[in-house]
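Below, each structure is written out as structure tokens.
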Structure 1
């Protein structure tokens, strides 16, 4: 059976932790879909953030998540809103038979349950790559070591 992974994110900015997650998925899956979400957290368009990923991992299938729901959280209503949005995005890209959901976040469990696929948490505790995008946004120069040079020159 073909193994097809899905991961989502803002990648604001795309950092070594994201790279670790995507590399793990690529090693375990036959195909990987990445939904890149629009966000106002960083003044870099979704297309440019997607290009960072594509330039480092040309084999991934990148798709845009424009106008995502504003409601977030792990409560049942927020999870339902977000997973319905993901289902719509999957329809738009031809309903790939996704088998695994990859994330480094607690919401992965809920998304995987709603999509009826396997949940694959990667480095939840940030032991392999101890960084978060929010920390990088606070001080990109101080956290340069966690950014690919392609990304660093554009933030």
Structure 2
């Protein structure tokens, strides 16, 4: 099977790992967000935008190295269709009951990955990825994302 054309490429990336309460069973469970920096968005083979940092939203496909990073550091992320998005992408799942914690749940306003200050930003553990990232997904930007390596690194 041929790999799809990436919609997002990045020179640097990593995982932001943290714990939340499952909305379904209330157990403490881990979640991850894929952070990328020095990224470019692509459409029809052309660069349509390039920016400093973002979270990879609704990642439908990841290159082999990023898939390996997830399997090692955040095995609770797996391909699944969520009710809110109605698409299949790499989503977090509760480690106790298996409920999907979609990007909207963990990355939306007031979600774990929407910190209001450096203290909240310092809570997740940052796992730096090696090499460039290629993915099919979209970007979800906010000003705090440019400070991840300084505050979490």
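Throughout, read-outs are computed from the coordinates displayed, never taken from laboratory work. Note that the structure is a prediction, hence the values are computed from the model and not measured. Cβ atoms are built from the backbone, for glycine too; each structure is taken alone.
Looking just at distance in nm of label points 7 Å out along Cα→Cβ at positions 84 and 108, which of the labels 1, 2 belongs to the structure with the highest value?
Ranking 1, 2 on distance in nm of label points 7 Å out along Cα→Cβ at positions 84 and 108, first place is 1.
Comparing 1, 2, where is mean count of other Cβ atoms within 10 Å over residues 28-35 highest?
2
Among 1, 2, considering only relative contact order in percent (Cα under 8 Å, 6 or more apart), which has the greatest calculated value?
Between 1, 2, the highest calculated value is found for 2.
For P(r) over Cα pairs in 5 Å bins from 0, in percent, for residues 4-51 alone, the calculated result is 5, 22, 30, 23, 13, 6, 1, so let me know which of 1, 2 that is.
Derived from 1, not from the others.
Given that helix-only ellipticity at 222 nm (-39500 (n - 2.57) for each DSSP H run of 4 or more, over all residues; to 500), derived from a single structure, equals -11500, which label among 1, 2 identifies that structure?
The structure behind it is 1.
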